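Alright, structures below, take your time with them.
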Structure 1
């Protein structure tokens with residue numbers, strides 16, 4: 001027993017000594033890069049042109065087949081949606097088996113078989129795979145396109161379009177494609193109610209007979225398979241599939257806008273804005289700067305630690321997530337940065353997205369960002385190559401893109417070779433922030449006022465990408481709401497009629513800074529229409545306005561000017577000290593949202609007055625005055641309401657006079673004291 005205890009003690013002490021030799025203050029050095037050996041897939045080609053790729057993986061007793069019809073995108077025009085409908089009808093019964101028996105057999109075997117316009121897929125346990133592949137082949141080559149199933153699919157498609165009418169995200173993606181590629185481009189057209197109603201069963205059959213051909217198709221089979229047996233099986237199942245000449249289609253070129261613009265789609269039901277910054281790119285898998293472009297995009301918007309996410313979500317809290325994506329393509333690639341944001345921060349989000357795109361273009365990323373991004377890509381790649389399906393997809397990519405056989409075996413080496421300069425050059429080339437479309441789908445009445453303050457030209461489009469006019473920027477006025485009811489609500493909000501009726505005079509003292517000079521304004525008002533305003537600073541009076549109820553004058557810089565008859569009439573019509581009482585005779589013009597808040601707008605003479613529809617409080621007055629260059633709008637904004645003797649008064653009053661902003665802060669308010677007749681002499 002003693003010997004056993006001593007042995008344990010030795011082991012314990014040795015473990016302490018071993019741990020003591022580890023310097024935990026230093027990061028461990030990374031080990032050597034993993035060596036990726038994908039192996040060479042078995043391939044052969046049938047006489048009809050079908051190219052077959054076989055990838056053996058014996059880890060699980062399963063197998064799958066993935067058929068890819070590798071056609072170039074083509075334009076369907078008036079019958080847009082016909083290829084999708086054709087794909088949906090594949091496998092709904094063949095010349096050899098009914099639809100119900102087909103589905104029952106697949107369910108009984110616990111398998112999966114599906115069809116689509118660009119191919120088919122099948123998977124099952126190894127022992128059922130020959131039968132399942134046979135069912136897939138039967139559906140591919142011998143599908144019956146019946147009128148009954150066609151009519152069902154038409155109705156399903158129309159129901160889907162109808163239910164999607166008010167889907168903001170769907171509309172955003174649709175218009176994005178229309179504007180990015182063009183309506184006459186196969187990637188820009190979309191399925192509409194009109195196009196579906198023009199599609200006939202014969203159109204579906206013609207589409208299948210023209211484009212669903214083996215001579216432009218790949219069949220990838222992977223799993224626990226015997227290549228010799230699979231080759232024999234494929235030949236027996238697919239050799240009768242007739243090849244044919246696929247029509248040549250010249251795809252239109254896509255173009256970016258000359259200067260970045262906002263393309264706005266108005267949807268009144270939008271509770272948030274869908275923002276996409278997008279431009280066309282020419283990037284194909286295997287291009288020289290492909291790896292640098294991947295890294296640049298990953299740093300900008302590749303995930304939860306990327307710049308867009310950290311800015312718009314973590315820092316600003318504008319959205320649940322903001323991301324970017326590079327879509328490489330043999331035909332028409334894109335770069336896009338996206339975010340779904342609250343209406344009130346739509347303009348700010350556009351600014352921040354553009355800021356991050358420009359930043360990565362004009363300033364090199366850090367060495368740490370580059371290293372982290374590389375490790376992320378390498379780690380993900382190493383994990384992915386453990387999956388048989390990934391290996392099969394790699395083999396398909398090598399065939400479709402005519403890549404070197406060792407393309408993926410050199411993937412890690414090529415990622416590690418990317419430099420800081422490479423990343424910046426790729427960002428400059430592919431992230432064209434100065435020639436991008438900023439496509440925004442949202443509620444115009446909530447967001448356009450602020451978007452118009454950006455430097456971008458705004459163009460307007462409907463939900464199908466057609467140019468349209470700027471949406472109405474007002475909301476309908478509910479029945480029963482008038483200027484009088486709005487003012488009554490305002491009076492209730494500030495204290496009620498009884499409280500207001502007790503006020504015979506008000507004195508307010510406020511301060512503001514004008515060009516660095518502190519000024520004081522003393523305003524005195526007495527019922528019914530007497531008023532005095534004296535602005536002073538630096539020991540002198542800058543301006544004085546006096547009205548005694550019958551006549552008045554203005555004085556500035558030692559010069560006194562009597563009020564005109566029109567000015568006297570205007571003041572007499574007011575109900576001082578609460579001028580709002582006079583607005584009952586005005587016109588309730590509209591409801592206008594400003595930064596997410598709705599306001600009733602009353603027009604009274606040359607003044608518009610805004611009242612919060614919920615609180616009833618006055619938000620601003622905007623007076624239109626004649627200027628040398630036309631009409632000038634002069635807003636006064638009221639805020640920070642506080643109670644004085646049971647009545648709410650605004651303690652912050654901001655006025656804009658041309659280029660000058662005057663922000664007055666109320667220091668003191670006196671009710672029914674501090675005012676005498678001598679103040680109005």
Structure 2
């Protein structure tokens with residue numbers, strides 16, 4: 001609701017400027033004053049117009065305030081405007097009217113552009129168990145999906161599966177050459193592991209680390225072993241052989257385990273597009289023809305990239321042989337720099353031996369995502385959720401299936417180390433003339449997840465004295481050092497279950513288990529969301545599970561505490577909000593002792609504003625911070641105001657309604673973050 005009033009005020013100021021000065025401004029900057037006593041909004045627009053109008057900012061501000069006062073129909077819900085300092089304009093809401101409207105209607109998310117969006121996240125190599133770093137990717141992606149859905153967007157959730165890559169090849173090398181297993185033996189091994197309740201993804205976690213060490217274990221054999229790895233990779237890519245069959249069997253089984261792991265956190269997918277189908281259905285051939293036809297690729301005849309098909313990198317204006325500034329998408333009227341010789345920094349898309357690079361295959365895949373390739377996957381059902389199916393790409397599939405691809409906006413949740421490949425895909429789209437699609441392609445990048453030394457010790461790893469002094473220790477799948485996602489979730493659930501057992505022995509076992517899981521998931525998801533995406537996370541069990549400070553359990557406990565107020569008062573949050581109707585709130589929302597109450601209402605009303613900011617910036621951390629600040633504001637309010645013992649009926653109605661809007665908005669924001677609010681803690 002704060003966002004609604006903000007937009008209304010901005011439009012009123014633009015209207016006043018048209019009346020006063022016959023000028024249009026595209027944007028009116030609105031801020032919140034440092035203290036609520038100065039109002040709920042402030043704008044420096046007078047300073048921005050001073051040079052243009054050749055007037056003092058204060059004079060302009062006075063004229064704008066005068067115009068706003070003479071056209072109250074433009075600013076319903078506002079109590080008044082005033083000039084502050086040398087030219088700021090402060091705006092005050094009618095607090096009573098605002099609170100009544102907010103209590104009645106709630107914080108309804110404002111619809112944004114009705115786009116069909118595609119969010120790709122998780123994308124774990126199907127060669128071993130998911131680890132803590134993968135959880136950050138999946139939680140970020142799943143939360144952003146929820147945010148887009150909250151504003152009414154149609155969202156496809158995809159989890160790209162690189163089932164023909166080098167990591168899968170490494171596990172196949174381990175099975176075939178370290179373990180000496182053929183396809184039949186691998187099938188027997190998987191059956192034995194299942195019977196012993198040993199997870200295949202855990203088994204391959206250790207095998208992958210062993211293979212990585214084996215490649216370099218004997219220096220004289222390193223070259224031959226790496227050649228074996230390359231041969232295995234090529235066999236998997238080609239398909240139709242036993243090596244590829246082993247890769248298909250193992251990677252598909254591990255993929256299923258990944259989906260089960262993520263489901264523990266409430267994370268679901270619509271489609272699992274696989275690289276094997278991109279290869280075998282020849283997506284690249286169609287993309288290659290488009291890229292050549294539109295001049296995005298050129299054949300290099302000189303230098304280190306001789307014999308390769310290459311494209312310029314984003315921002316590189318230097319021409320290579322046979323490459324024109326027009327085909328590079330040079331800005332009109334801008335002369336491209338010229339120099340003799342090839343562009344040595346050009347991005348290789350097709351190597352001189354004819355193999356396609358990762359970026360080339362990714363360009364083809366993204367043409368499909370936008371519906372620009374001219375070809376589609378076949379599809380088959382793969383994984384069942386409670387209310388829908390998760391589909392997987394195939395070469396031949398089921399006749400009746402949902403439509404996938406053809407999105408208008410794409411968000412790829414991929415770590416920051418992939419910034420260059422992502423930029424090259426965007427540049428290729430732009431060079432092909434798909435400028436609008438390129439502008440709606442977002443690399444939703446993030447930094448790594450590491451472990452605190454304390455966390456590594458808790459997990460049983462040996463930590464050197466040098467590492468104990470470091471703020472965090474990087475994980476490494478190749479070295480087998482890290483936290484498996486399921487192990488992490490299990491440890492969090494075990495810790496919270498013990499806490500719930502001690503606090504609520506009256507609950508039956510199933511209720512205690514459900515509560516423990518809700519707290520554990522809330523702790524983990526909030527911990528991954530509270531940091532901005534460009535921050536390295538050092539994970540720590542104690543920090544994540546704390547019931548105090550900026551944590552998921554703290555927010556969940558805030559909801560539990562509010563609900564206990566209504567139980568003791570013999571009412572509900574809905575009844576408390578309804579009881580506010582017709583009450584004159586003005587005396588209780590202004591004057592001494594009112595600011596703490598108003599701060600809660602104003603913060604709660606900013607939920608839509610924060611939702612909008614999170615989507616515009618692709619940064620869920622802002623919403624996590626908002627939830628924490630709302631919980632803090634309520635805690636401060638609750639400490640100062642004795643709700644249940646209040647004798648003034650009107651004031652008590654307001655205090656109960658303050659608790660109700662807190663619960664309503666906290667529950668809403670927690671749900672967008674994939675966190676539930678248990679009844680007890």
field: Origin of the derived value 84, 75, 58 (Cα extents along the principal axes in Å; candidates 1, 2)
entry: 2
query: If you work out FRET efficiency 1/(1 + (r/R0)^6) of positions 102 and 638 (r between Cβ atoms, R0 = 35 Å, to 0.05) for 1, 2, which one comes out largest?
result: 2
query: From which structure (1, 2) was distance in nm of label points 7 Å out along Cα→Cβ at positions 158 and 574 calculated, if the value obtained is 6.4?
result: 1
- request: Please state which of the structures 1, 2 yields 1.4 when distance in nm of label points 7 Å out along Cα→Cβ at positions 174 and 278 is computed from it.
  value: 1
field: distance in nm of label points 7 Å out along Cα→Cβ at positions 582 and 606 - highest-scoring structure of 1, 2
entry: 2
query: Suppose you compute helix-only ellipticity at 222 nm (-39500 (n - 2.57) for each DSSP H run of 4 or more, over all residues; to 500) for every structure in 1, 2: which one lands on -10000?
result: 1
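FYI, it's all coordinate maths here, none of it is from the lab. Because the structure is a prediction, the values reported are computed rather than measured. Cβ atoms are built from the backbone, for glycine too; each structure is taken alone.
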